[in-house]
Structure formats: C-alpha cells, structure tokens
1. Thinking of I, II, which structure, once log10 I(q)/I(0) by the Debye sum over Cα atoms at q = 0.09, 0.12 Å⁻¹ is computed, gives back -0.56, -0.87?
2. When you work out distance in nm of label points 7 Å out along Cα→Cβ at positions 53 and 189 for each of the structures I, II, which one comes out largest?
3. Out of I, II, which one gives 4.1 for distance in nm of label points 7 Å out along Cα→Cβ at positions 165 and 277 as computed from the coordinates?
4. On distance in nm of label points 7 Å out along Cα→Cβ at positions 229 and 253, which of the structures labelled I, II is highest?
5. Consider the structures I, II: one of them gives -19500 for helix-only ellipticity at 222 nm (-39500 (n - 2.57) for each DSSP H run of 4 or more, over all residues; to 500) as calculated from the coordinates. Say which.
6. Please state which of the structures I, II yields 20 when relative contact order in percent (Cα under 8 Å, 6 or more apart) is computed from it.
Structure I
Amino acid sequence: MVNTYIGKNTYDLSRRLDKIQREFIAVHGDLAIERIDASVMDSTNVLQAVQSLPFLADKKLVIIKNISSNNELLERIQELSERTADGVDVYIADQGIDKRKTSYKDIKKHTHVTEFAELRPHDIASWATKSATEKGATISRADAQYLVDRTGGSQQQIEKELEKLALYNSKISRESIDLLTDESLQSSIFSLLDAAFAGDKTKVLKMYRSQRDARVDPHYIMAMITWQLHLIGLAIHAPQKTESALMAAGQSANPSRKALQIARSITAPELERYVNALCVIEVQLKSSITDPDAALELFFLEI
C-alpha cells in the first residue's frame with residue numbers, strides 16, 4: 001500500500017511519520033525500514049526497493065522523501081504503486097508537491113493522499129492547551145493565544161516553549177511566559193507599530209532600543225516595517241477584511257490577524273503618509289550619512 005503525505009504543516013507531518021516508524025519498530029524491528037531520498041536516488045532503484053521482500057521480517061516499511069525533485073519517479077508513480085510488493089508499506093512524504101501539475105493528479109489517483117494543512121492561529125492555541133495537558137501542565141486558552149502571538153505561531157517553537165514552561169511550573173501563566181520565552185522579531189515589530197499608532201512614545205523608544213540592544217540591524221527592522229505596512233495595506237483595502245481573505249492573498253495566518261487589528265485603527269491616507277515617510281528614510285540611508293537609528297526613532301515618534 002502506498003500513502004502520500006503532503007502539506008505545509010511539517011510539524012504534524014513529521015510527527016505522524018515518527019509515530020508510524022515507532023509503531024513499526026516495536027513490532028517488526030528497525031532492520032526492515034528503508035529510508036529513501038528520491039532527490040539523490042534514481043527511479044529504478046526506488047522501484048526495486050518497494051518490490052523487494054523484507055529480510056528476516058514479515059513486513060517492510062519504505063519511506064520516500066523529496067519525490068518532487070525526481071521528475072522521472074513522478075512519471076512512474078503508477079508503476080511504483082503497482083509494483084509495491086505485498087508486505088511492503090510505502091510512505092511518500094513531500095511538502096513540495098505542486099497540486100497544479102499532472103503528477104499530483106497521478107499521485108492522487110494511484111496512492112492514498114493525506115494533506116497536513118497549517119493550523120490557523122486560534123487552532124494553534126487550542127492545540128497548545130492540549131499539548132500542555134500531555135506534558136502534565138495546564139494553560140488557559142487566553143494564555144495559550146498569548147504564547148502563540150508572542151513566539152510567532154510555529155508549532156515546533158511552541159512545543160519547545162511548552163516543555164520549558166511545564167518544567168518550570170505545571171500551571172503555565174502569562175508571567176512565566178514573559179519570564180522564560182523570547183518574543184519573535186515579527187511579533188516585536190508588530191507590537192512596536194501598535195505602540196506607535198497608540199501614541200505611546202515612551203514605549204515605542206523603549207521597544208526599538210531593546211531591539212537594537214539585541215543587535216537587530218536597523219536596516220532589517222526597516223525591512224520588517226515595510227513588509228508589515230504592506231500587509232496592513234492589504235488589510236485596509238481588502239474587499240473582505242478577514243483573516244482568510246489575506247491568507248488567500250498569500251499571507252500567513254498570524255501576521256494577517258495582527259495586520260487586521262492594526263488596520264482598524266488607521267485610515268488609508270494615514271497609511272500612505274507612513275509609507276511615503278519610510279521611502280524618504282530609505283533614500284536618505286542610501287544616499288547620505290543619515291543615522292539609521294535617529295531616522296527610525298523619529299519615524300516612530302511622528303506616527
């Protein structure tokens with residue numbers, strides 16, 4: 001039997017594969033597992049692997065990764081499915097498979113496809129509460145969302161943070177999250193813009209200088225601000241001001257939600273003025289000896 005795992009949620013995909021391997025090893029041992037990188041193995045050898053019988057075991061597990069890098073093997077997917085021997089389980093795992101191509105249609109026709117989609121921010125928060133419980137800890141839904149917003153929403157990152165937080169105190173609180181976790185740069189810059197739009201000049205300068213103390217380059221900060229203003233612009237002008245609408249335009253879920261929050265507090269003419277001011281700063285930095293810190297601090301204060 002041939003199964004195909006695709007999707008951008010590499011965390012859940014990897015966890016599923018790891019579980020399959022652990023359960024297989026527990027019953028059949030690890031000598032009957034063959035792991036193949038299709039980007040460096042030709043299609044003929046891959047086909048030989050799936051049709052060869054297991055050695056000293058009653059079952060064999062074959063895991064094929066990076067099949068999207070092997071066009072010849074993609075063209076022979078029907079042959080791979082038909083030639084897979086009884087007693088051999090095959091799992092193809094690749095997040096790079098293009099659904100627009102004919103090869104995907106062949107994969108869907110001749111294998112069992114499971115898609116691992118990225119979780120939305122509120123889904124990640126719900127997942128985080130369950131993950132904390134599995135670690136013998138508790139976290140409220142609101143604090144789980146706070147952790148997601150603070151760390152950027154990556155399941156891999158949140159998993160690591162939850163392990164650390166659970167060891168510190170089984171009752172995870174916002175205070176322990178602030179104490180033990182670092183705010184992602186993306187989240188920090190959104191928070192900085194939040195403070196600027198709220199008119200909190202003291203907080204703005206403190207947050208900006210905190211980034212500089214952490215050795216974040218001012219040019220990188222400006223690039224992040226440019227990207228976030230672009231995203232806020234999409235949120236302001238979108239016909240439907242929803243998270244799903246921005247995601248349909250190619251944006252990630254967590255930044256989309258933050259952009260929508262900020263977009264409610266400013267107008268299109270105001271955003272245009274901020275973008276123009278940032279353009280002036282960029283020209284100044286490229287054509288003169290303007291101090292980038294002074295220019296960006298003045299930009300935030302003018303907002």
Structure II
Amino acid sequence: MEDKLAKFVKVIDAGSYTKAARELQISQPALTMAVAKLERELAATLIVKGERPLKMTHAGRVAYATGAAQLTAMDMLRTKVSQATNKKPDIRIGMIDSIAAVLSQNTDAFDHLENAADMSLVVNNSRFLQNLVTDHKLDLALVVERLGVQPLHGKRIGCEPMVLVCAPQNLQIMQADIAKHKIDGFISYDQDSMTYRCIESGLAEVGLTVSPKLKSTYPEFMMQMVMRGKGSTVLPYFLVRDRLIDGALVAPRVSGGPIIVNRPFSAVNLQSRTLSEYLEVFITEVSDILQQLNDDCKKQLN
C-alpha cells in the first residue's frame with residue numbers, strides 16, 4: 001500500500017495523472033490503476049470524478065496527509081540513521097545557474113555546508129527544481145520566487161540584480177527605443193518562465209515594453225548575441241559585470257542611471273519538512289552573498 005499511497009500523493013502534487021506519470025516515468029494507465037487499487041484497498045473514493053483541476057474527497061485528504069507524512073518520515077529516518085552511525089547526512093540542494101555561478105566565486109556557504117554534510121548539487125531551471133523538491137529528491141532549492149505553491153514552502157532570500165545591456169555600437173538605437181518606451185529587437189528569456197515575467201514587470205515600472213526577436217533559456221548565448229550587435233537584453237549583473245567593465249557591453253541609462261531589474265529568489269522546501277540547522281545557516285549565507293552582489297552592482301553602475 002505504501003507505494004500506491006506515494007503515487008497518489010504524486011498525482012495530487014502534480015495536479016494531473018499525465019504530469020505525475022511523466023515525472024514518475026511510468027505509463028498513465030499504470031498510475032491510474034495504482035490509484036484505483038488504493039481506493040479499493042481503502043474502500044473509499046479519493047479523487048472526485050470528473051473534476052478539473054483534481055479535487056480530493058474528504059477521504060482523499062486524509063490519505064494525502066498520511067502519504068505525505070510517510071514520505072517525510074522516510075526522509076527523517078535516513079537522517080537519524082546517519083546521525084546514529086556517525087555518518088554525515090546526505091544533503092541534496094538545487095539552484096538555478098546564476099546562483100550557482102555566484103556561489104562558485106564565493107564558496108563560504110558551500111564550505112560550511114560540506115563540513116556538516118555530504119552534499120550533492122543539481123543546477124537547472126526553477127520549475128524543474130521545484131518538481132524535484134516535491135518528489136523528495138531535493139531537500140532544498142534556490143529558485144526564482146514563486147511563493148504559495150503547494151506542497152512547498154518558500155522563503156524569500158533576496159534579489160539578484162539584472163541589467164539592461166546592449167553592444168556599444170547599438171547604444172544610440174537603444175536610447176531612441178527607450179525614448180519611445182518600446183525596445184525592439186529584444187533578446188528574451190523563455191516567455192513562460194518566471195524570469196521573463198520578472199523582467200517584463202521590472203521594465204514596465206520604468207515605462208518600457210519589449211518586442212522579443214529571439215527567445216532563449218541560455219543566458220550565456222543571449223550575452224554573446226548582444227555583444228555581436230544582434231539586439232539588447234536583460235541579464236544577471238554577475239554574468240555581464242566583466243563585459244561592462246571592459247566595454248564589450250554598455251548599460252543604457254534612464255534619468256542618469258542604468259535600468260536594473262531585481263529578480264527575487266526563494267529557498268524552497270517541503271512544507272511538511274523542517275530544515276536542518278546547517279541548511280538554515282546556508283540560506284542565511286546565500287542571502288548575505290546576494291546582498292553583497294547588489295551592493296557591488298550599485299557601486300559599479302551608479
């Protein structure tokens with residue numbers, strides 16, 4: 001029953017049988033059959049038939065709570081066994097690429113964590129990492145802020161500065177675009193991403209809209225395209241800092257200052273799981289590093 005209960009929890013967390021089956025890497029009919037068998041064993045209907053999005057019955061909510069607690073208990077058991085045998089606990093952390101890049105140049109947070117635990121790191125996009133946390137495959141993920149997503153708990157840890165940049169030869173064109181409040185030839189993050197929504201909102205605050213000519217999920221590629229004069233974009237300050245210093249990129253200005261978009265980050269974990277003390281320390285150290293990055297951005301660009 002435990003396996004079928006875990007599959008039921010996954011269906012609810014994913015929001016559909018199709019998505020849950022894909023993430024579990026099993027067929028949808030097999031997953032549907034597992035939930036049906038669980039209902040027969042419990043002699044109760046767990047999911048309201050025909051409802052979209054999925055809606056649990058009262059019995060379903062009870063089963064979900066039990067299943068979620070079961071998964072959390074297994075995680076805690078692994079931790080306690082490691083402590084009992086004097087082994088370092090395994091810690092699984094995920095983060096998006098820009099945070100990983102920043103921490104690779106300031107390793108204090110990693111150094112402290114490695115002394116307390118055996119750490120594994122996954123670098124990917126926010127949506128993928130949140131799914132891994134939901135699946136109990138990550139203990140913590142540092143992602144673009146998206147609070148209130150069940151069954152996750154998110155805590156804001158700070159903002160990453162992102163800068164509107166273009167090639168020096170395109171600066172006059174960019175300033176003209178800014179004057180008309182619309183940036184043409186914009187190289188954009190994927191428009192379904194939280195980062196794109198953040199950039200769109202941040203630019204709107206200074207009265208700008210964009211007309212994307214190219215979309216990408218790879219910031220390094222976006223930067224190379226801009227340096228070749230193919231358009232403009234908003235990228236993490238940490239990525240473009242050296243190119244701004246050496247003059248390969250410039251930051252167009254409004255009212256004497258650069259256009260900076262603050263991308264908020266959250267530390268995300270399962271609501272049902274209490275973070276260990278060393279993960280709480282890690283989060284605090286990452287928050288401090290993000291603040292240092294913001295201070296450096298203001299010093300260099302203002």
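Every number here is computed from the coordinates shown, using simple stated rules; none is lab data. Since the model is a prediction, treat every value here as computed from it, not as a measurement. Cβ atoms are built from the backbone, for glycine too; each structure is taken alone.
1. Working: I: -0.64, -0.94; II: -0.56, -0.87.
Source structure for this number: II.
2. Numbers: I: 6.0; II: 2.1.
Between I, II, the highest calculated value is found for I.
3. Structure of origin is II.
4. Across I, II, distance in nm of label points 7 Å out along Cα→Cβ at positions 229 and 253 peaks for I.
5. Structure of origin is I.
6. II
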